[in-house]
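Below: a set of structures, written as structure tokens.
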Structure P
Amino acid sequence: MTIATPRPWLDSYAEGVPDDIEITDESLLDLIRSSAKEYEQNVALEFFGAETTYGELADRIGRAAEGLRKLGVKAGDPVAIILPNCPQAVIAFYAVLRLGAIAIEHNPLYTPRELRHQFEDHEAKVAIAWDKTVETIQDFPVDVKVAHLVSVDMTRAMPLHTRAALRLPIRRARESRAALTTAVRDTVTWEQLISGKRIAKKHERPTADDIAVIQYTSGTTGAPKGAVLTHRNLVANAAQARAWVPDVERGTSVVYAVLPLFHAYGLTLCLTFAMSMGSRLVLFPRFDPDLVLPVMKRRPATFLPAVPPIYERLTLAAKEKKVSLEGIRISISGAMALSQKVVKPWEELTGGYLVEGYGLSECSPVIAANPVAESRQIGSIGLPLPNTEVRIVDPDDPASDRPDGEPGELLVRGPQVFQGYYRKPEQTAEVFHEDWFRTGDIVTLDGRGFLRIVDRQKELIITGGFNVSPTEVEDALRTLPDVADAAVVGQPDERDGEHVVAVVVPKPGASPDPDAIRAAMREQLAAYKVPKRVVFRDELPKSLIGKVLRKKVRESLGDESRPGDAASEDADA
């Protein structure tokens, strides 16, 4: 069955959301340029109390773009960005786009192995990196080396009093440019990059159909792949989000970026949305209630996209510290299922709505969301966004639609759907049926048009809002000398959605230690990918062709380890 944004709900909110909206031919640069013109003196970014106006932001983007141009960056070039949430990350992103180049966002907490894999794939020759990650990039093999590396000390964007309180070094304005070059060896400092003039206005700008971002995702299986997103894809998704939340006011709203901007969710619902609305975007380098709550006292958020564990932790911390969350009018939850036990206390504290949405990196990322109204359906992923069509089909025959109410694979078509996986035509073809993107999720459609996920055809593990590819973790486990084979699955967890669990087959005669295995994994994988539990088995269930049957592995685990299992748990991983 094909549906084009059905609207069976009849409240005042629904009347303000059209079935279809105009998707302009603008680029992401056009959005921020319009906001800078209309809201020049308004604060665009706030970071530990330091404020950057839209006028100042536009100026710094222009200077950073000119600095990158002098390093040889030109239209179509991939440029790697490895930064936590900070003003430099925002400026770098738009500066890359100003040149018509392609921004490739990376998690700065990735291990050298994870970062190297992505650099091998996109082959960027210029990188803008957090100074804590610079050495990792410098140590890449010769064939992966970048030509130019810009080192960013994000603490320089903090107010002086904050840096002093944190006992951070403070450089004075009188310091010479030469002194700045000693911050990290063999790099260009961020301050050097933006020290010159702005890029010439006549310099060609990107078009709507140019590639803007390569967003790495675990996809449906295997190692991470780069989803190719154009300016049109990302502009369209921001426009769809704006239509979905018409009560968010232009020029006055306050958006909290507690989600990482290097993630598709944070990129669109925090950065692109806020910049297109002339909003104040409050940046947090990482989520920590002790960072967020003091800002709530001073300048409450009005729009807060996040994941269920963040809402739960903020609720508990706000009650404990007696900090009001009133003023947060709209909260959009994604990446994992949202339960009533999270919704009710959050809405009681804020007086606003907390609703669930759904998306994938391949779709910029948002496909569907619940209405921000009493008509929302808790436990549902909501309704398709404007201009978005969906079909529910037989997973084995995507040409065959499922009858209403029967589960089937969700297919989607809309302006936010990506162009394919970077340099991977075969894997791109696998996820499309004609011009419909196959999400791999099994859903049902109820009589009111609401979608509900009932199963995942793909085997991604979603923990704390982050996707983990089982194959990636298994490949890392198999590099260990005492491991003959491994299977990685997710097990339900009330706080994080799922936990990563490794089922390991030791080599004959070996007696591997679970804690040692986990310690070795920390050296190869980001913390959220490291198995919470390591369980040993004599063999793994496999198909006739030798493929590990992860579903049977998951079923064999149950809720607890069986007698005789060797398991290790770590709540802080």
Structure Q
Amino acid sequence: MNIFADFTQRVKKTLEGFDLKDGEGRSVDLSRVVVESPRDPAHGDLATNAAMVLAKPLGLKPRELAERLVEALSQDPDITETSVAGPGFINMRVAPAFWQRVLRSILENGTDFGASSLSPAPRVNVEYVSANPTGPMHVGHIRGAVVGDALANLLSFAGNEVVKEYYINDAGSQIDTLARSAFLRYREALGENIGEIPAGLYPGDYLKPVGVSLKEEFGDKLTSMDEEQWLPLVKERAISAMLELIRTDLAALGVEHEVFYSEKSLHERGDSNGSKIDRMLGGLREKGLVYEGTLPPPKGQVPDDWEDREQTLFRASDFGDDTDRALKKSDGSYTYFAADVAYFQDKFERGFTETIYVLGADHGGYAKRLQAVGQAVSGGKTEVVVRFCQLVKLMRDGEPVKMSKRSGDFITLREVVDEVGPDPVRFMMLFRKNDAPLDFDFKKVTEQSKDNPVFYVQYGHARCRSVLRQSVEELKDVKVDDDALANADFSLLDDTGELELIAKMAEWPKIVDAAAETHEPHRIAFYLHELASSLHGHWNRGKEMPHLRFIDAGNAKLTLARLALVHAVSLVLNSGLSILGVNAPEEMR
């Protein structure tokens, strides 16, 4: 039950009844007409811009059209008051009976209130984290992991068929480096003094268990082999060990991918048609989207892989990219970008209508090239969405926490989660827009105070559940269950604070739709904080004015109505926290 969509349709239907025509006798476009919350709640429950957006094409003054619309809307039994504000905005107050229906809808739908059921459900692929499998997840991966996971949950709640995917970068030179680093730890496990880890290899202790497992499997046999013999053996086992480490780290954060897609598989020749990259290149050639040529050097620092030679190029600039992109180097080998194109083509062939990439801020230049790939390969049939996550600065008591990945002395994702728990990590990573910098203070995120957003919201849910448990003890002769609450007399809820809580919950479906449409899961966290604030505010009013308390042992009917309100708040909080991947506790001590 999206009241904003509902009343938008009512306003449009009323306007259609006016049979409005523009200066050329055409029906006016009503697509820009919306109903939203007014900026100042004192002005009403809802507001529409109808007169403001339609007056000019109709050759009317906004107030002239607004006054006509106000008169017509006043006939709606669910609208108790209408008024014109400013140059032509229309404010409306909703009848108590309508708010009662909203509350009943929440209780009937439970945690599914606000969810959508799209038919057919669009298939969406969300790829996130996708860190090189060369070590454990570190703090730089946390935000992308949380944002991607919450976004996937949000889109699923909004009615999409979603696949959570991790792209394994297992075909680059970094994998050879991983294997050589693991082989060094293997020699160490055999008893050799390896001394200081050579520059260019991964120095972390996390590779020691890999060395031990290699010793247990091969004994000292690998030492008698040439590198070309032992490298593929060690590489396979090192990748497997790192992926297991990555899965375990992500699971501690509550992140589980359904698909782990290997970059290496794109290069493997499956049949006479060659590899997936070969087939991709052939398809682009058939479309005339590939040519042989040279590229000017990029502005700024020239990357190591840039070539001032003729290469096989993709016409990316024809699809909005800043420049064309190399698919094949002058020596005939494929570029990293070629694998990206083949990977997208595979997603397109799997039937996704939308592909989402959640990337780190250091990939800022990837948006246009990925969107160009999407246009070229799918012919515009698959939308490509790219979301970037800015860096997270770790703080402790306001002081920066130093780290150095290069030396192997970096802070892992698991260390952060183990210290504060997954709930504070996930909520705080979403309590700021993904493309804005974020400070994460270990002390502040574990404080039990209203200044800690995750505590404030979780405590809101726990408070609701506590009230419901308390009611069972205090109303011993009154049945307090879902049926009793659903059949309570909601007309008894006439206090301003009670109606404001219902109105805030009525916003939930719109929040879900808007967050899903814009791919911004932080909107969910913001909304939950506002709902919790409304709950706590009304609770505090009850402390000062006993007649507003949720439980009144002397008035069972009023108490049941208020308990229904409390239960509804808990349902919406539970639903939103579930989208964020955060626990909704029954109690907090």
Structure R
Amino acid sequence: MIIEKVNSPGDLKQMSMNELNDLACEMRDLIIKKVNTTGGHLGPNLGIIETTIAMHYVFESPKDKIIYDVSHQCYPHKILTGRKECFTDCDKYYKYSGYTAPEESCHDIYKVGHTSTSVSLALGTAKARDLKNEKGNVIALIGDGSLSGGEAYEGFNNAACFNGNLIIVVNDNDMSIAQNQGGLYKNLKLLRETAGKSQLNFFKTLGFDYIYVDEGNNIEEMINVFKKVKDINHPIVVHVKTQKGHGLKCAIENKEMFHWIMPSTLDDENNLNVTNSNIQNIQTYNSITTDFILNKAKDDKTVVAITPATPGAYGFNYEFRQTLGEQYIDVGIAEEHAVAYASSLAKSGAKPFLAVLSSFIQRTYDQLSQDLCLNNSPVSLLIYWGAITNADATHAGVFDIPLISNIPNMVYLAPSTKEEYIAMLEYAYKQKNHPLAIRVPFGEIISSGKPDNTDYSILNKFKVTHEGENLAIIGIGNFYHLGEKVAKILKEKHNINATIINPRFITGVDVELLENLKVNHNLVITLEDGVIDGGFGEKITRFYGNSNMKVLNFGAKKEFTDRVPLDELYSRYHLTCDDIIKDVLKFISVCV
């Protein structure tokens, strides 16, 4: 196999064109096999193999800096830069991250998992190179929808004025995660149709030198182009047409479905014909959300569902989008714009439901604060994947509570059951008094079997689900049920009758309830599925700060974790039932 000869990018330079093409085929097979085993990004990586081979054939990494956008297109790069074992040896499939990671290799310049950053990062890298009077090329690879993000526009605008070597490779596969959205992509389409010759050229308008390549999946063609731009003394855009999912029929025919796949997706022939509209109808929190929005939108034309280019994460499948029609809005990978846009919609009388992943809402703090909360617009924010998980460092879902819950006027709700979630959605739809966010429960549906008749307009009213004494357990959202389990064990094994509280409101405290606990309680513990620092539990601790009440906060430490098994994290954070109970008993024994 050709792959056996490749241990570093320099090895490519000794190969013939036939060998390079054979290498591309081998790499494609390795990526398909690996991703089908572990799950991960498939289509983006298959489409960039030839361009990556050509890039490493011409340039001299790590002297020449290659900077990836999102970096879910970096698998071919990893194979060629000393990490092929992660693809050739099934026992080492999980050794390396799915994103660029400098701790893995000197060929990775930045740890990147969010979008639209590559041009900004590359520009800074190039400027520092020149300030230090060093040599070398700086190459940014951007595409797969990343051009729609605000930082990409800012980076391009600034980079166009740079007076030095900067090569921006625009990987144009006519897709984001789902269909591309936005006026820029109309221009990209025009440039593809005219082989880059149209006078209407976004990149030239900014002042960039520009080259169009129609065969981005042709290694020889890409090598010739990269040779032309190597060591160039000014910024240039190399606009490359590629095919997402190249070399895998099902990934080409259904680009959205095969952008990212679950393990064993390709094992079953039936999966290859699955579309986003015929997935088995199993109720999930996603389906509850889509059913709710569709039902409201049918009779109320002011209801709109908004997503920043990640519809699949919330179950906003093709059928859902087609049914909503003009009441569905994909703003592209532009969370900041999405928040401001939703705020203006709500302020003008519409009823927007904006769905965003926890790790992506981090990009919107200024818009949440100024455009949304300062204007007190009644937007309904749905925050998905907010939880302690085994995700990579760039997709942690533990920071949304401190980010969202400490902004004035915001109301952040955390349902613990299906029934509570439905009731909160109803409240979100009807209320007009403030911005409202719901932390969509993470995991399988939990049902109480009883309708939730709570009046959520009475803010910060906690619910006592079991009256006890001495010890109170407050479990928020996902972790309310952990609190119930802890209370049950304490009662059965240690004869401790704990009060159990479901707060539901993250953004405030129930002053009356917390004051009443002082009468016959001396310890409160809080459980939250997120980082403790600045989180919900600290609000309780602060409330009791000038009293004799003791508080123990349980949650995640303030740290970045990278693919750490969930059981290991729970153990590290003392979030197992046994650990929580040991800490409680130890505290009680010390106090006694």
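Throughout, read-outs are computed from the coordinates displayed, never taken from laboratory work. Because the structure is a prediction, the values reported are computed rather than measured.
Structure summary
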quantity: Structure from which 16.5, 58 was derived, Rg and Dmax of the Cα atoms in Å, for residues 157-260 alone, options P, Q, R; calculated: Q
quantity: Which of P, Q, R leads on Rg/Rh (Cα atoms, Kirkwood Rh), largest value; calculated: Q
quantity: Entry that produces 22 once percent of Cα pairs over 28 Å apart, for residues 349-492 alone is calculated, selected from P, Q, R; calculated: R
quantity: Entry that produces -10500 once helix-only ellipticity at 222 nm (-39500 (n - 2.57) for each DSSP H run of 4 or more, over all residues; to 500) is calculated, selected from P, Q, R; calculated: R
